[in-house]
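Some structures are shown below for you to check.
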Structure P
Amino acid sequence: MRAAGVTEFGGPEALHLIDVPAEPLGAGQVRVRVTAATVNPTDTYARNGTYAGRDPVKEFPYVPGMDVAGVLAEIGEGVGTDLAVGDHVMGIVLPSGAHGGYREDIVLPAGSVTRVPAGAGDEAAATLPMNGLTARLALDLMDLQPGQVLAVTGAAGSFGGYVVQLAKTEGLTVVADAAEADEQLVRALGADVVVRRGDDVAARIREQFPDGVDGLADGSVQDAAVLPAVKDGGAVTTVRGYRGDGQRDLTVTPVMVRRYAEEHAKLDRLREQVEKGEITLRVAATFPAAEAAEAHRRLEAGGVRGRLVLTF
């Protein structure tokens, strides 16, 4: 079975095609013949060993990747589903060892998989599961009500973009940051107010909302620097484990998408929202799986809008 993985941690050059064993299919699981796997920043940390201490790899090879799309190849015992072998599906992957999205065949819990949105190709669909569910969880954790104000940093990114779009469907007022070159993109995603990104983004948000915002999704990983934008009693969600500084009455919660990895109803709801036009799928470029190293170089160079996708 072909996969793009590493046999030692390192830079993009460490990523290459390898052979991995086929995974057995168990009860409650499905097998997907992968045609597309999305490249996310978390994959680069897995590749370079940043996560080695947190989630030790017991043995190489290690295969990154948290999003896949492809063809449903097999359905295990005990799976209640309206999907059929041959359907195009998308799914979220929790990588472990050789079990990662960058492989041409993968076994997943049935709850982690749903059909590809109507009208979307596998490459576009692969960009949705992980970032879409992370955005969904961030909003659920903040539990804001229609009419309240949400700030989003990193709004031009995939996570931030999905947060903006989902928030607008729920009646929230959204203030988002953007570089000058990304301002039109962020407005098109639905942001009501756009402020310039940067180290002083909290002050810029306060200029627009002097009492502070009700909630903030920190997609740009600014941590303590953005907390002043939020009013006392407000809620903050973060994407790299930051839990706040304890100096104010804020609820700061890291978003761990594994909590929603088998929440089929939430993943399928995201599919429906794509079909309704409430969520936009953005593919920046595609690379054959054999060029995974180049995809990682491109991502780490910065400036990518949308997602890079590996194809098998």
Structure Q
Amino acid sequence: MPDNINYKHLHYFWIVAHEGSIAKASEKLHITPQTISGQLSLLEDRIGNTLFDKVGRGLQLTETGRLVLRYADEIFELGRELNDVLRGAPAVGPSEFIVGAASALPKTIVYKIIEPALQLPQEVSLTSREGPVDAMLADLAIHKVDMVLSDTPVTNAISVKAFNHLLGESGLSCFAAPRLAKKYRKNFPQSLNNAPVLLPTPEYAIRQLIDGWLHQQDIHPIISGQFDDSALMKSFGQAGEGMFFMSSTIEEEICSNFNVRVIGKIDDIKQKYYAISAERKVKHPAVAAICDTARSSLFSN
């Protein structure tokens, strides 16, 4: 949407969109239909696209109209909240904090990264969402999430205004059920040759790092399974279906929760973790707490 949008025009559009016709909006706003129609035309000229299609006697939003309406709903809802606060109505309830996490990230890492936000003096209501990074970044762009957690930074290839905040990095550890650990621990990592392994699916950054490392070491394991979900991969590992790789930062939790053992560590691979936000300088108190704690404690080693 271009700069210098006239918010009075936007408000007329918003009322028409919710009322379904210019005539009904005219009654609600107590101004003539001609005035509303003229203001809508000016808004469409500014945007460069039509906002409504005529359907019978009514109006139907175009694709651009639906996009503008989503923003207008948010703008005028915030306006109502501001009016309430200025009239002295206190903001009640906990502050909402919505996090989007890349589905490939281990759930334990996600919890450890987010947990400092729940220790703030002010009460925080957390909503955690999970999915592909591109989908999470799209939600960030329209303010559906406050922060995205990922092991890959956002780049200029993605047309989203977002900023990377490096939280830290960790080497990888190789885990297996006790029976497999006893068999393959000796002579690690060469013991992985022709051994069953469980890996993330190829589109994930960590899988590409593992593949590159295996190639450099001239190691050719048997890929017993590939997973989008790291929790499911650990469950298969727990059942003895193959060895799997996870961040060394959460070694103790993985061994305890899944009854597996560490076979060996891979310091040549560094998995990086990023908090991605819509602000270059972190101002959101929950995001700031996450960044500070991750850098000073979680990934300090």
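Every number in this text was worked out from the coordinates using simple rules, so none of it is lab data. Values in this document were obtained by computation on a predicted structure and should not be read as measured data. Cβ atoms are built from the backbone, for glycine too; each structure is taken alone.
Starting from the value 0.30: which structure in P, Q was FRET efficiency 1/(1 + (r/R0)^6) of positions 5 and 197 (r between Cβ atoms, R0 = 30 Å, to 0.05) calculated from?
Details: P: 0.30; Q: 0.05.
Considering all the candidates, the number was obtained from P.
For distance in nm of label points 7 Å out along Cα→Cβ at positions 117 and 149, which of P, Q scores largest? Spell out each step's value before the answer.
Values: P: 2.9; Q: 0.9.
Structure P gives the largest value of distance in nm of label points 7 Å out along Cα→Cβ at positions 117 and 149 among P, Q.
Have a look at P, Q and say which one yields 25.7, 84 for Rg and Dmax of the Cα atoms in Å, as calculated. Of the options listed, only Q reproduces it.
Quick one: distance in nm of label points 7 Å out along Cα→Cβ at positions 261 and 277 came out at 4.4 when computed from one of P, Q, so which one is it? Here the read-out was taken from Q. Suppose you compute helix-only ellipticity at 222 nm (-39500 (n - 2.57) for each DSSP H run of 4 or more, over all residues; to 500) for every structure in P, Q: which one lands on -7000? Value -7000 for helix-only ellipticity at 222 nm (-39500 (n - 2.57) for each DSSP H run of 4 or more, over all residues; to 500) corresponds to P out of P, Q.
Can you rank P, Q by distance in nm of label points 7 Å out along Cα→Cβ at positions 221 and 237 and just name the one with the largest value?
Values: P: 1.8; Q: 0.8.
By distance in nm of label points 7 Å out along Cα→Cβ at positions 221 and 237, the leading structure of P, Q is P.
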